[in-house]
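As structure tokens, here come the structures.
No lab work stands behind these numbers, since they all come straight from the coordinates. Please read all numbers here as calculations on a predicted model, not as lab measurements. Cβ atoms are built from the backbone, for glycine too; each structure is taken alone.
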Structure 1
Amino acid sequence: MAKILERYTGAHLPLTQWPRFEFEIEKCTHCRACYESCPTSCIQWDEVNKIPYATGYGDIELACLSCNNCEAVCPAQCIRTRGEYRVLHGRYKTVEERFGEMYPPCPFGEGDLTRNFADIEAELTETEKVIYRRRSIRLFKKKPVPKELLQRIIEAARFAPSAGNNTPWKFIVLTNKKLIEKIDRQSTKLLDVVKWMYARKSLWRTIAVTLFSYLQVNNMDQRPIAAIEKAHQIGGSITWGAPVVIYVLADRRAIGSADLDTGLAAENLVLAAHSLGLGTCFIGLTSNALKYMPWLRKELGITYPYKLVTSICVGYPRGKLDNPVWRGKVPIDWIE
């Protein structure tokens, strides 16, 4: 009975074990990259002392995803997170088999954790290097991306596997700055309603979040809430000021799993982009908001039989932002 109750309760502001931050302030170059590129409002900037600090949002104790972005972008390697984000109770409880330490890339086994990435990089294939160094980029130059490069990364997506080779994907490449800003602005207004409902403790909010979690279990997690707030801190740009936004669409009539197939194509695209010196970032907030804004879908030309799966920001990274990071272990059952 207790397990059944847990499966259907505790959706709102669940009991959470947060990662711990480690700062070496004396090394800080005051570049603000950690603050500017944090995907949530977790990393803030102390304007008096010119240093970063970690905080929460609303009644969320610490607005951290444990993504290690701050560590990856820091040129002085003075900031890092250790430990995993874990929900300890409720329907979003992290499954026990995912508990463990965070590890750097260990393609040759976890036995020797004394070797850093620079020690093993020469032993890796070019594909492995791209996979381990690909980061979600949120600091973009204003430099436009040549159409030839955009065609090139979409061509890589075209050769992704799909069920029955049905290739259910379609791409909309948006470079119109005014339209990008319009979609960002209107999406933020809609998402602010979700943020307002979730971010504070109250009985009615708990009831509302619980009910919504029955209808949209994948969208009522606490982590995107602080990401919505971040958009306001960077001028309302959910897409981080990227010069290009690619919308990834799937044919809803496709055999098998159209979402999975388009995800495979999208991953091909971002890996090819990284190999060509471009930065990318998957943005799910916009695609979620567009579901409820048919006028913007019409303006983008998203019509039946296609549905919007996700969007990808593309541009030239502002700085070296592709340092490998640590990740939690993955559950594996070996059946031999």
Structure 2
Amino acid sequence: MKLGVIGLQGAGKKTVFEALTQNIEDAFHSGESRIGTIPVPDERVNILSRMYNPKKTIFAQVEYFLPGFKSGEKDRNIWNDVRDCDAFIQVVRNFSEFGSELPAPAGDILELGQEMIIEDLVVVEKRLERLGLDQKRGKKISNEELSLIRECGSCLNDEKSLRNFPHLAGAQILKGFAFVSAKPILILFNNDDEDESLPDGDGFSDKYDCIVIRGKLEHELAQISEEEAEEFLSEFNIKASAMDRVIKKSYEILGLISFFTVGEDEVRAWTIQKETEAVDAADVIHSDIKKGFIRAEVLSYNDLIEAGSYQEAKKKGMARLEGKTYIVRDGDIINFRFNV
């Protein structure tokens, strides 16, 4: 899972990225594109690790990508840099700064949204032109693709983002175009140190997936020890770090869940889409498991905790055998039986 950190100039993208990833930039690499890979906090993994005392404990991971922007690159198209991201985090300035205009979050969201629409319109128009040429030359084209591309163009010309149309955003035949306005987006309001509230007056929480962050405070939090951090969180009434809250919301907007594999060698969390069948969840671990899939022995995390041990859960009939088409649920502990 890779999320691009985007936003208008002065929104605090770098500050937020460093708060999330605890990856503080040195002056030598200033302006370069950056990726931070961090484990997904999950207390269930910690508890399973204490139960099994494995040789390795592996959390699911998430990547945050900050596109670089050096001086003298005003015309650079950052959308090409973030096109392969699965979703976006838009940092929106909601703090006051000496010498700057008052924050205007609604306008900033609209401005960046229009940039995405224009970017996608360029892609649509080029594709329609190419399909038209192919038709004139007598080449066979996909009528389904042509119809969907035209529909995308209609939506974009009406200044509507493609993410508002799930049948377009999720169309397999359009995946290769990586439309930026089709990607899920999380709005991250970057507030003043003392401000924990959403901006007033525009019903943001009704329109968007959004979170408030006090970027400067969280940036300081990323650079101190755990002991100091606890005191810091209490003093500024921060109930959970930005990293924990943003990762949780990132999972939500991408429709992701976690399942677990456990044992003496390894306790591990695996990330899949909701509604994934067991045979495809097996493929996330290894293609051979999918190829030789026989059955999945499934026990929910909550049932394991209630029973106290895997053996006791099996005695109580909590563990069950499922076939290829079983829909994996968040928190399932799975032992795949396979033969290759």
Assign the value 3.6, calculated as distance in nm of label points 7 Å out along Cα→Cβ at positions 8 and 192, to the correct structure from 1, 2. 1
FRET efficiency 1/(1 + (r/R0)^6) of positions 40 and 312 (r between Cβ atoms, R0 = 30 Å, to 0.05) was computed and gave 0.95; which structure, 1, 2, did it come from? 1
Ranked on volume of the Cα convex hull per residue in Å³, for residues 144-303 alone, which label among 1, 2 comes first with the largest value? 2
Source structure (of 1, 2) for mean count of other Cβ atoms within 10 Å over residues 16-23, computed value 16.6: 1
Across 1, 2, relative contact order in percent (Cα under 8 Å, 6 or more apart) reaches its greatest value in structure 1
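Computing distance in nm of label points 7 Å out along Cα→Cβ at positions 232 and 256 gives 2.4 for which of 1, 2?
On the way: 1: 4.3; 2: 2.4.
It must be structure 2, since only it matches.
With mean projected area of the Cα convex hull in nm² computed per structure, which member of 1, 2 shows the largest figure?
Values: 1: 20.0; 2: 22.9.
Evaluating mean projected area of the Cα convex hull in nm² on every structure, the highest lands on 2.
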1, 2: which one has FRET efficiency 1/(1 + (r/R0)^6) of positions 96 and 216 (r between Cβ atoms, R0 = 25 Å, to 0.05), as calculated, at 1.00? 2
